[in-house]
Structures are given as structure tokens and as C-alpha cells.
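Below, each structure is written out as C-alpha cells.
The numbers here are math on the coordinates, done by the rules we state, and not lab data. Here the structure is a predicted model, which means the values were calculated and not measured. Cβ atoms are built from the backbone, for glycine too; each structure is taken alone.
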Structure P
């Protein structure tokens, strides 16, 4: 399996397919690069790079590493320039952080169910409540990994769970070969809980496509509209009756939006 040892000293797993302008896929919290199975092979004309975040999938982990610095190192090693980032949830948050740190390396960004701030606070009434974050943390510390599946099932709407292909989607998640390290989940949940990029969004000038399901329990439509107001080069696409993973349940629609935006 292809790995790159980054400056942090951990081995990052990646896989590449296709040729053309580089697209980097960053998965969300508790998933791995296998979550993009409905995008793999579907974006002809681009070089797609799928990464496992630290402690997820086949990537190593140690606490407190500089993920953004590691990403820069990996992109340099792979010779990637003018990168378009496709980030889901926490992966989208990391994509925003990367663009803020290295604006000259990024061409475009696509956010799926991603926020600049995930937890409600005074003056920001979008996203998760603190009690919901505490409940998610309990999924890590409870009967793991089985209890985590309760959280993941919550990410789909009732309409999605009635789709004919839902069982296939669910099995691809529930029967994966490896589960994230609990320490990594706990650390990254703390990042989601505490970090706030809302006052920096107006500094992101790259074209952005922001995709959200109208039934997303993590990123409500109001939080996506907030991003759209702050990021002047952004375009919002809402997918009806979708939850937090529309790239799985509405893959054809999603892939079409991606191709259109990248063109």
C-alpha cells in the first residue's frame, strides 16, 4: 500500500488514480478514504488523490501533529500544484485551514457538510449543541466501535434509509476492515468542538462550491448560508432530503455538480 512518511513522522496512506489536474479528497471524522467509493473512477480528466487522515484507515497516528503542515509536505512530495480540495465535514474544515495557510497552492475548494465552526455559541446559533458534542464523545468511549454505528446511522435521513441502495451504502461503512483509533477520534472531536474559522472566511478568495443536504444534522442549511455570505466566491447547492453524506446517497447528482464546478 502506498504511504508517505510526513514531517510528523507518521505514515500517511494515499491512493491516486487518473491523470490531469489534482483533486485531493479529505474524508470526515470517523470515516476513511474508502468512503469515496462512489467518486472513485467517476471524475475522468483529473488526478484524484484519496488520503486517510491520521489514525483513520491505514494512516498512522500520534497526538498533536500538525496536519496542515503534513498535508503541505505530502503535496510537495507528490509534486501537486494548484490543488482542488474536496472535503467532507471535518475534512472540509481542514481544507479551509489549508487554504488559509497556503493560499497559493489551492485552486478551488468543494465543501460537503462542512462548517467553519461546528458548535453553537453566543452569536453563532448554527450547528451542534454542546450536549450533542458530549453525546458524540460518548460514542467513542462506549461500546466501540459498535456504538459508533448509532451515530453514523443518524447522519442519514429517513428518505435515504428507504433508498434501494441504502443497504449497500450501509454495508460499505459498517463492514469496513479497520476502525479509527479512539485517541484520534477524541483529539479531532476536540478540534471540531473548539476551533473557529468564521472570522477568516472572507480571506478565502478561491472559487468554492458548498454542498449540503437539507436534512443534514451536523451542518444545517443556515450554517451553509452563513458560509455563503462570508465567502464571496462561493456557490451553494442544496440536495433535498439528504443528510450528512449526499455524495453516497445522491452520487450521480453530486458527481455532476463536481464536474460542472471544476470545468
Structure Q
């Protein structure tokens, strides 16, 4: 059984064939999917999906791209959503200095605010970090998430990974682990403790080999599991079971 811990199935690209997407996921032994919000409307849609499908869970939050759109009404609504039983995390939140779609100072303020809101809601956080390693590290050290968190689609170095692991974070791997040029990601995946990793797709993005160029979907998370199994000299079943257990531990869900 595999848990795709990060997907965006409320994306319009899934509207024509969502049921078929779920069918392929189940055929690939994907038994749970976390649908992750990135702004208020997507957070609301994530909760709706979680209500519609037993195997779907939700995370709610504001992505750094949308940080400058947040206001008090946003926080009030998100906090209400965060208390829905099938909402298991606050995210995705963090910093993105690659696209810089919101000013960096506002990104940082909103990131800190959401860590505090997640603490109040007693939820772990799902962190997006792109080209902002030092500021992300500084913020999570100064504003510790009380209920833990995961760095989704981790792309940093092993040196950074070791610091995050010491701080108690989980690291999640997605399609880039299967890419030929993913040297840093392969190094981290080869050394991360087996009780501190997760797998994800970030559907519809980051499609793994051999499906690159096509829309990503939860069934493809199996390719990430296969690659991890190769790197760690474990069976696919062992990696899938460990990843599922790790996600259950962080998100507070039992079988």
C-alpha cells in the first residue's frame, strides 16, 4: 500500500477523467492520497475532495506564490477548514525565490504566520522550498512547528538534509528522484533514515520517468517507490510500507 502524500487533483486538468485517475491509482496499490491546497479556493476544493472520497485527505494553506493575496479573512477561513477531521496538515507553505511571485519579505511573514496557525490548529506543516534554503532554515529554527512537518519534493543537499533531520522534519521524494541529473536528490534518498522519508507525485507536476512529458497522476508514485527500493536495496513492498507508516506517524492517522 502506497500513500501519495502530495497531489493537486483539484487541478482543472483532472476534471475530465478524475474517476479513471483514481482507478489507475488503486490498480497501482495507491491506497491514500493527500490533496494539498496552495491558496484559499484550492484548500476549499481539497476539503471537498476529502469529503467525497474515503481515501483522499486534505492539507490547507497558502503557497508562497500567493502570499501577497492573504488577509485576515483568509486566515479565519483556513483555520476553520483546518479543524475539519480529514484535514491532516497545513500546507503547502514556505518560500519560493525562483519565481518570486510575491515579495520575499511578505513570503517570509506569511510563512511564519502559517507556522503559528498550524501550531494553534495542532497540525504538521507541508513546506515548499525553492532556492530559499537559508531563509527557510532560519525561519523553521526560530519558529518551530510544534507538530512537525515535511519538506515536500526535497531538492536540497545532504548537508541541508542532515540539519532538517536533526530538527525532526521528514523529507519527501517525487518524480525528480527518477531523473538522470538528480545527483543531490539521489544522494539524500540514499542516506535518509528509513523512518523519515515519504513519497509523493505533486500531480499534475513533476512526472517521473518513464512518463515525462505527460500529466502526472498518483499511480506514477510507484515509480518513485521503485527508485527508492533500488537505491536502498529493499523490496518495493518494504519501501511502500515504511513510507506509509512514516506518513501515518506525521499526519496522526492510524490504519
Structure R
């Protein structure tokens, strides 16, 4: 299920560059299962049909994917698709490719469980440690969410900014290192919500308002509790919409 490019842009560089195209082409074959675990990945000759790949570009792309755990190179064995257990799932490129190829219920649940571990604690620390300027910036992001069309591009960007500012305000560098998994998961799940009517958006917006208020009043316990509820509800809603779209795609394919 693809995320619109205007919402989630590839972090690996210029998406139009040949290197990016080759890396993404091979990565999607692996994460989708089109190239099975242990199978040789396509060589530059195979890929050269649609992409006109040089050997040097191909080698750089393979080296790039190896660093992310997607491929394994062994002497006399060639370069083969690595098992999912070897992938760096916290890498934003790997996350994006997995979402593009078609995430599973378990994959979505795993990422949201990680968010539940990260964001409520970050919200508590943000409430306790934030500066007045940080509180004002979080308020501005919320006000943009409230004043824009639910799940429009501007609305999604404001929502992502809200969570990003919160991670900044928590004052914990280790939490900031996990920013990519939170932001990528959040952007993908928000893109699923496009077309949601305003009345159905009200609960999520209300939870953001309560987190914002708790941060402003420096009520750490309330900020943590509301953020936990917000992420938990977002998981339920994301799984419901993901399953609905997956079922619709299956029906369309069968027709």
C-alpha cells in the first residue's frame, strides 16, 4: 500500500537518481518476498533492461542494502536476500519499503508497540522539561491540526510536527534516536486516514488537545496517560483501515 510522495518522501536521497532506483527496485523485491530468503538477487544485467545500470552503480546499491541488512554476500555463494530477522527495521528506508510492499498486521502491531513504549514516556518528560518556546511550538502545531482539513497534506504535516516537537521537548537524546521509526510509522498511518470525515477526526484531535494542555501545565502524569491512549487508539484505527483496504484490494483482484 503506497504512501503518497507528497506526504512521505524517500530519505535515501534523490528518488530520481539511478542509484536510488536500483536500491529501491532490489529492496522491494526482497521485502515483498518476490525474491525469497536465500535466493540470489537480480544482477546488473537483469536490472539493466528497464534501468540501464552500470556495474559501479549496482555495486554501490548492493553495498547500501547490505548495510541495512537486506542482503548477504558470501564468497562463492553470491549476494542473496537476507531473512527479515537481519533487516534493520528501525531504518527509515527499510520501514518505508516494507510499508510500500504491503505491511502485515503483525508488522504494524510491532511498530505501534514500540511507539507505546516511546511516546507516553516522552510526553511525560516533555511536560516536565519543556521550555516556554517549546510549549508554544507544540500549541502552534496543534492549532494547525485543528484548523485544517482532516488528513490533508497540511494537516498530516502538522500532526507529524506535533509529535516531532514533543520528542525534542523531552530533552532525551536517546529518544531522539528513535525519531525515524515514530515519524515513518505515523506518516504512513495518517496517510491511510485520507477521506475521514471531520466528526470521526474529533476524538484524535481531542487527544492531541489534552496532550498539548498537559504539556503547557507541566502535568507529566496526564501527558503520559493521554498519549498512551492516543497511540493505542491509533493502532486500533490503523489496523481496521488497513484490513479494510487489504480486503478491498483482494476483492478487486478477484474480479
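Which structure, out of P, Q, R, was helix-only ellipticity at 222 nm (-39500 (n - 2.57) for each DSSP H run of 4 or more, over all residues; to 500) calculated from, if the result is -22500?
Working: P: -10500; Q: -13000; R: -22500.
Label of the originating structure: R.
Given a value of -0.56, -1.07 for log10 I(q)/I(0) by the Debye sum over Cα atoms at q = 0.10, 0.15 Å⁻¹, calculated from one of P, Q, R, which structure does it belong to?
Corresponding structure: R.
Could you figure out which one of P, Q, R the value 1.3 for distance in nm of label points 7 Å out along Cα→Cβ at positions 106 and 210 was computed from?
Attributed to the structure labelled P.
Given a value of 14, 50, 33, 4 for P(r) over Cα pairs in 10 Å bins from 0, in percent, for residues 114-241 alone, calculated from one of P, Q, R, which structure does it belong to?
Derived from R, not from the others.
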